[in-house]
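Read-outs throughout are calculated quantities, based only on the coordinates presented, and are distinct from any laboratory measurement. Given the structure is predicted, the values throughout are model-derived calculations rather than measurements. Cβ atoms are built from the backbone, for glycine too; each structure is taken alone.
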Structure 1
Amino acid sequence: MKTRNRAEIWKQQKYNNSCAWDCLSMLLNTQGVETSSLELVGSSHIPYQIRLHPEENRLSAGMLVQGDRNVNAVVGRFGFHLNSRRLPTITDYISHTRDTLLNGDAFITNIKRPDNIPGRHAIVITDFRDSRFLGLDPDCRLDRTIEYSYSDVEEIVALEFTENEFMNAVSGEDEFVPLLGTLSPCTPQDPESTLLQDIFKKSKKALEFYVSETKDLDFRTEESISIVYSVLKPVVLDLRTAIEIRDEYLNQKSEIASFLRVFESEILQFRRITKNGKAISEEIDNGLRDSIQRSYTILEEHLSFETYRKEIEALTTA
């Protein structure tokens, strides 16, 4: 198997929560397609959306490695298809990843965050050599205000795991099995496809779920604290990141991103209070509920914007 030049593949993460997009651009780079998160998110008709996790019945604005249909509306125009799958056990996963690399395919997956930080982080694994998994991390806590060259940060973004180390990095508690994504060639797809319309329909349904889960919350209850972590936090953080990328690509500043930044700070303040075992005041409870009510309108505007954008582009290219 030919070893890849990792210095030519690596992409630096420039946005919070954009690691999966950066990894996807790395994966495309292994196939000779030079792109970036800015291009992938900004030029797409669906740079972000609200989407249900089918496995957990929870919301996420992220699109990558959590399901192939959504992201294929983005990468299809490059002539590639994302194949994502979850193996039955972590042992099966390790065996399959080894075979995937020996077959010459790099893959995108996610690992536990270091130092018990909540959540997971996307990486690309490029090679299996000398019984070790070799890969690339787009971030590894880099200062995002600085543009690094690969040689500057190689020692922290170039990954090398033994099989046991890799198993521990990806599995988490109870031998969690992450999804694994590879690319395969396909006929370049028209973004004006039924797939795109299907995603909009799913986004509308997910928004309905978001409203039903959050409309009656009293943040002084344990159930509501759980909703913040499983529904509010992933939607707000991921969606805000994607909107910021799109705004930069379109050279604009949207009210949606500004609102989500404020909403995110409220959620993080809420998390600090609850983690310290303190009671939620009536003021914070009312503030979060008011923000949630505003978020319904904001998210509806987001879906309307994408529909309007698609219609305008269709008219200008006719």
Structure 2
Amino acid sequence: MKAIRIHAHGELDQLRYEDAPEPVPAPGEVVVDIQAAPVNFVDLLVISGGYQFLPPLPLSPGKGPAGIVSVSDEPALPVGTRVLAMAEQGGYAERVAVPAKNCFVVPASMEFVDAAAFSLVYDTAWFALRARARVAAGESVLVLGASGGVGFAAVQLARAMGCKVLAGVSRPDKGAALLAAGADAIIDLSLPDLKESLRAQVHAATGGAGVDVILDPLGGDVFDAALRALAWCGRLVVIGFAAGRIPSVKANYLLVKNIEVSGLQVSDYRKRRPEMMRQCYDELFGFWQSGALHKAPVEAYPLAEAATALARVRDRAAMGRVILLPRT
């Protein structure tokens, strides 16, 4: 089969489109013929060698592809089943072996490209909202980096969960798409004096109360400013540090405002709480079938053009999710 592989960690020029061994399923695994594979920022970390979990070389990057089960001894996943396969690596290929417990049946109404666009962003947003923030209907949620993959998913999910949604963006021209996706207000992160301007915008949108929940994939100065916009007993969930700097917080500030700051590493839930991951996708696919979630904007590339697709993610140039199509 064809696959994208690396034989040494480094830049994108390390990627090779080449023949690779066919996957052999271990007990409890199925083989999935990949129809669409998402391109994620974490793939860049795997390729560079900067990710915390690195499989041995040579490796094929790519997490969470969507496809059709082609080899299976699992009664619940017979050959021909359409699945989202939450593989930890190997998604940049024509086929991959995945534990059956990490495969989720895709609704008949959902195309493979849309299923792949769900992978690693909608589940991340779900765990941030449900597991870490314990969000309740009627609460307000500020999604930072709302035009990114996780942010766009979180805006839709928070709305579907009955929350008032504030979308934080550094480019106001992206606000219209987020309002269409379900945001109630746009928070402009590009304004000067961010510590004051962010809080002022949030207070204006919440009647001076502050926001109940903040999802932060950015870190840096945005984290520092957003923390001041939390309401009493508010919760901030750290998802990543796309802005570069890893921030810190003084514990006395948490005490004075009765606020919480927690972190999310969603792959840990796949390993330690698989029953929650199934609950997650049951609700996500239910929202999709009810029409509560919209198609994410997608840029699609042939598998052989993985370096181009990854560069689009690295440079934050993509308009929506970037997807590889191994069978184009």
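Given a value of 60, 57, 39 for Cα extents along the principal axes in Å, calculated from one of 1, 2, which structure does it belong to?
1
Taking relative contact order in percent (Cα under 8 Å, 6 or more apart) as the criterion, the top structure among 1, 2 is 1, with the largest value. Out of 1, 2, choose the structure whose coordinates give helix-only ellipticity at 222 nm (-39500 (n - 2.57) for each DSSP H run of 4 or more, over all residues; to 500) equal to -16000 when calculated. Computed on structure 1.
Comparison across structures 1, 2 (criterion: FRET efficiency 1/(1 + (r/R0)^6) of positions 39 and 175 (r between Cβ atoms, R0 = 41 Å, to 0.05)) gives the highest value for 2.
Rank structures 1, 2 by distance in nm of label points 7 Å out along Cα→Cβ at positions 183 and 279 and report only the one at the top, that is, the highest.
Going through 1, 2 one by one, distance in nm of label points 7 Å out along Cα→Cβ at positions 183 and 279 peaks for structure 1.
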